[in-house]
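For reference, the structures are reproduced in the following blocks.
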Structure P
Amino acid sequence: MKRGELYRVANPSAKDPKKSRVFVIVSRQVLIDSRFSTVVCAPIYSVHDSLSTQVSVGVKDGLKHDSSIHCDELVSLPKSILTNFVGSLSPQKIEELNRALSIALDIQDLQG
């Protein structure tokens, strides 16, 4: 299990109308590799609102159609339910994800 991997999760929540949803792991690798039972993930939706906190993804990333990662809706999911591997983000997509997460969490560049 690695940061930037996509997994399909069945019945992600009672509020979600879909029977399954794809999530991307956004936790840092040291946490993913640790004994902690959960990781932070961002959901992927077919709707794209062109927000700076959304990252476009699609077939190249293992999905069936164009979608977007919604970084304003982070959730903690048990590692045990992340079993249906869908694909992995490219290094360029991970850079886009990092920028979107920085905006979503209002993290300022500490080196500037």
Structure Q
Amino acid sequence: MIYLAVLAMTLVGAMGAFFLKAGMDRVDSLTSLFQNPRIYLGGCFYLAGALLNILLLRRLDYSVLYPMTAVTYVWSMALSAAFLGERVTKQKLIGVTAILAGVILLSR
């Protein structure tokens, strides 16, 4: 159950970055920055991810939880490919595989 919460935390963090990126693609001035709902949505997701991280620190060692936040990179690659049209290359897949292997080793 705790590892599902870690997955949720990393997904929420990745969604924060995703919405900030999606919002910044439509920003051309300081005024439009503050009028863009995607920027606020991204900030809310980041805040939710941070709060989940704080709660998880009560249950997991810092030396285990913090490296597990690298799973955010996996979510980021998936979100960017699905919604931003970014390419998933062989090199990116190798990197993601290495990240997941590291997380699995830490979780045992």
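Where a number appears in this text, it was derived from the coordinates with a stated rule and is not lab data. Being a predicted model, the structure only gives us computed values, none of them experimental. Cβ atoms are built from the backbone, for glycine too; each structure is taken alone.
Comparing distance in nm of label points 7 Å out along Cα→Cβ at positions 80 and 96 across structures P, Q, the highest figure is found for P. Here helix-only ellipticity at 222 nm (-39500 (n - 2.57) for each DSSP H run of 4 or more, over all residues; to 500) was derived from just one of the structures P, Q, and that gives -26000; the source is Q. Using relative contact order in percent (Cα under 8 Å, 6 or more apart) as the calculated read-out, with 27 as its value, let me know the right label among P, Q. Clearly, the read-out refers to P. One of P, Q was used to calculate Cα extents along the principal axes in Å, giving 47, 36, 19; which? Label of the source structure: Q.
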